[in-house]
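Bear in mind these aren't lab numbers, they're just calculated from the coordinates by the rules spelled out. Everything quoted here is computed from the prediction, not taken from an experiment. Cβ atoms are built from the backbone, for glycine too; each structure is taken alone.
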Structure I
Amino acid sequence: MSPLLELRDVQAAHERITVLHGVSLGVAAGRVTALLGPNGAGKTTTLRVAAGVHPAESGRLLLGGRDMTGADPRDLARAGVCLIPEGRGVFPNLSVRDNLLMMTFTGRSREEIEEIAFARFPVLAMRASQTAGTLSGGEQQMLALARGLATDPAVLLLDELSMGLAPLVVGQLYEHVAEIARQGVAVLVVEQFASAVLGIADEAAVLVRGRIERQGRPDDSLRAELSALYLGSPL
């Protein structure tokens, strides 16, 4: 299956220090690709390059086979690439409903956006008037996902969805992610904790010191290699 979004031999740097050394990675429509690795491996930089918010020093970014290297992130967003960054990406001082209202820039009405959000995450309907910053961590992630889905993305980029959340909540969130992929969205998920995402991933890649060290189906052999590839991975 051809990837919808693809990075080819990408190098990227922070303040002249190269952090990605020829990363090649793709994700197909309707599939979940997990990008795993320890802190500092370059996972978030990889996502930011894919979203166009961090420049690549070299290599190519392809979307639907079209070369989008160097494209403005707004153009990538209009083409269907949605990045949900680490830290949930909601406006904590606004209500749930007002957080969703801000997504009407996509051209959808408030009613359409709320219908999509509340059908996917019924708890948000119950919290519609509540200030987003007072939601639980899991509910804030649901709101961030709902905001992202309002853009009708073709590609969804998720950064550390599990951060600070209980394992049960993380499992529920990743069930939603799997359902989003089943609807035809290409999903690329960055995770430090392998066990959080491998249950729903179709493909997995392990990034160590800016290089893909292992890539393939998340089978027993990959799980067995993870601890050897980087210490501290809870499997």
Structure II
Amino acid sequence: MLFSFVTLFPNLIKGYFSESILKRAIEDDKISIDFYNPRDFTTDKHNRVDAPMIGGGAGMLMTVQPLFDTLDKLKVDSPEAHVIFLSPVAKTFTQNDAKRLAKKEHIVFVSGRYEGIDERVIEAHADELFSIGDYVLTGGELASMVLCDSISRNIDEVLGNSDSLSVESFENTLLEAPSFAKPKCYDGNEVVSEFLKGNHSRITDLKRGLALYKTKYFRPDLYKKGTKDEK
């Protein structure tokens, strides 16, 4: 899987791939990354990539020409590229999206800056738009990394133990049950005793119950959907 980042600030992203699981994924040729900077494609004599909004409004927008030329170049180099724009006005990214997109060969993340991106660029080049939540960031780079991380871990052999994917939050509507590690008692706080008895059937049932309680408390919307689906 190739991930391309269209960004004015590639150094904000590069460091994330220099450690841990995604670093190993690159070393093992499971994923690769590259960068396209719209500033390298601008025809403006002052090397600008932004302009005031037509019709008024606070702040500046990323302009059409540099992004059009950047994405046109990308499409020539990689016709199968799937272009994703990050925007707070888009639909929310989910685990199902991550699993679906993990089957792509090449994903392009377009990170906006300033007050956003000229809508004509999105209309011409976007295959999908995603938001990571109901809030606004200073740029799309963080959101791009969130999607890349989530998609990457669903690619075969990126995680050391692929079985861990099947019990995570959002895989079966419910949030993941609480987990514990050694020691069994710390500062007077003990692990749930049933977890220590080795009865895996009982542990599974207990985890299911804890997942239900956790989902009901933190995400009543998911709890309502999950219990409705089971009826």
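Can you spot which of I, II the value 61, 30, 24 was calculated from, given it is Cα extents along the principal axes in Å, for residues 81-216 alone? Structure of origin is II. I have 11.0, 31 for Rg and Dmax of the Cα atoms in Å, for residues 33-72 alone, calculated from one of the structures I, II. Which structure is it? Only one of I, II returns 11.0, 31 for Rg and Dmax of the Cα atoms in Å, for residues 33-72 alone, namely I.
For the set I, II, ranking by relative contact order in percent (Cα under 8 Å, 6 or more apart) places I highest. Computing FRET efficiency 1/(1 + (r/R0)^6) of positions 57 and 89 (r between Cβ atoms, R0 = 30 Å, to 0.05) gives 1.00 for which of I, II? It must be structure II, since only it matches.
One of I, II was used to compute mean count of other Cβ atoms within 10 Å over residues 105-112, and the result was 11.8. Which label is that? Derived from the structure labelled I. Out of I, II, which structure matches 28, 21, 16 when semi-axes √(5λ) of the Cα gyration tensor in Å is calculated? Traced to structure I. Out of I, II, choose the structure whose coordinates give percent of Cα pairs over 23 Å apart, for residues 41-128 alone equal to 30 when calculated. The read-out was computed on structure II.
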